[in-house]
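Q: The next part holds the structures, each set out as structure tokens.
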Structure 1
Amino acid sequence: MTLSLPPLPSQAFWVCWAVTSLNALVSAGYATAGVLSQHDSNVYTQYAASRSFALVIVILSLGRFRSPPALLALAAVMTLIQLGDAVIGFQIHDTTKSLGPLGLAVLTVIAAVFLQRSSRHALP
């Protein structure tokens with residue numbers, strides 16, 4: 001019995017996967033920094049970190065499962081997370097914490113649109 005892999009995805013899939021993975025890894029990195037910088041353990045920061053790590057695992061595993069619809073859904077989730085982070089950055093008047101997440105959100109949307117358009121063209 002041999003295991004067969006799903007068909008090889010397009011270049012657009014890998015571009016979107018890389019951007020979405022970068023997005024999740026950056027988010028998890030900030031969550032880790034938040035947990036490590038807490039002298040007294042903040043449970044809300046730990047909750048945020050656990051969700052960030054779960055998203056990283058799921059998004060990175062998509063490289064194995066190669067599901068464009070699942071990747072598009074997770075790209076949308078990561079876009080919303082980064083947009084939320086950008087709003088928080090604007091509220092605290094921190095340019096880096098505003099424009100960084102906003103840039104990642106825009107980049108993720110561009111990659112997702114690229115994947116969506118290439119998937120539509122690949123249909124028979």
Structure 2
Amino acid sequence: MAQLASGGISLVGIPQNEFRFTFNLAAGITKADEGKPVALDTSANNTVKLAGDGDVIIGNLKVVENRLVEGILVGTVEMKGGFTWTKSGTVNRGDSVVGAGSGAVKTGTNARTLVVAVGSTTVDVIMI
């Protein structure tokens with residue numbers, strides 16, 4: 001199969017600015033969690049948490065802002081786009097994924113996700 005000079009096609013990193021939203025973040029989230037999948041935290045309004053085991057992923061944590069002066073922790077969540085996430089267990093192209101805990105994903109039922117590329121430790125996922 002012919003390769004593009006740039007090394008191929010990637011669906012990761014294409015900005016979807018219209019689908020970036022600000023959420024409150026659950027306690028314990030830090031800048032180190034940027035780029036990880038998140039799920040709705042049902043313990044508080046308008047709040048997300050890192051996607052835990054079996055959680056339905058709603059987006060990718062783009063930016064963490066610790067607003068100490070205001071006493072809040074907020075972040076930007078990308079609700080659509082292409083993302084590279086750490087995988088847990090066997091994940092195949094064409095699978096959908098859910099949270100696996102610790103910022104990883106695993107095969108599960110989530111109609112908004114589609115795995116389009118698989119590496120040794122990561123998967124590229126598009127969210128629609």
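Bear in mind that the values in this text are calculations on the coordinates, not laboratory data. Just so it is clear, the model here is predicted, and its values are computed rather than measured. Cβ atoms are built from the backbone, for glycine too; each structure is taken alone.
Q: Taking mean count of other Cβ atoms within 10 Å over residues 60-67 as the quantity of interest, name the structure among 1, 2 where it is greatest.
A: Top value of mean count of other Cβ atoms within 10 Å over residues 60-67 goes to structure 2.
Q: Out of 1, 2, which has the highest value for relative contact order in percent (Cα under 8 Å, 6 or more apart)?
A: Of structures 1, 2, the maximum of relative contact order in percent (Cα under 8 Å, 6 or more apart) occurs in 1.
Q: One of 1, 2 was used to compute Kirkwood radius over Cα pairs in Å, and the answer was 15.0. Which one was it?
A: This value belongs to structure 2.
Q: Hey, helix-only ellipticity at 222 nm (-39500 (n - 2.57) for each DSSP H run of 4 or more, over all residues; to 500) derived from one of 1, 2 reads -29000; which structure?
A: 1
Q: Oh, and also: Who wins on mean count of other Cβ atoms within 10 Å over residues 20-27 among 1, 2, i.e. which is largest?
A: Biggest value here belongs to 1.
Q: Quick check on the output: 0.75 is FRET efficiency 1/(1 + (r/R0)^6) of positions 44 and 68 (r between Cβ atoms, R0 = 41 Å, to 0.05), derived from one of 1, 2. Which one produced it?
A: Working through the options, I get structure 1.
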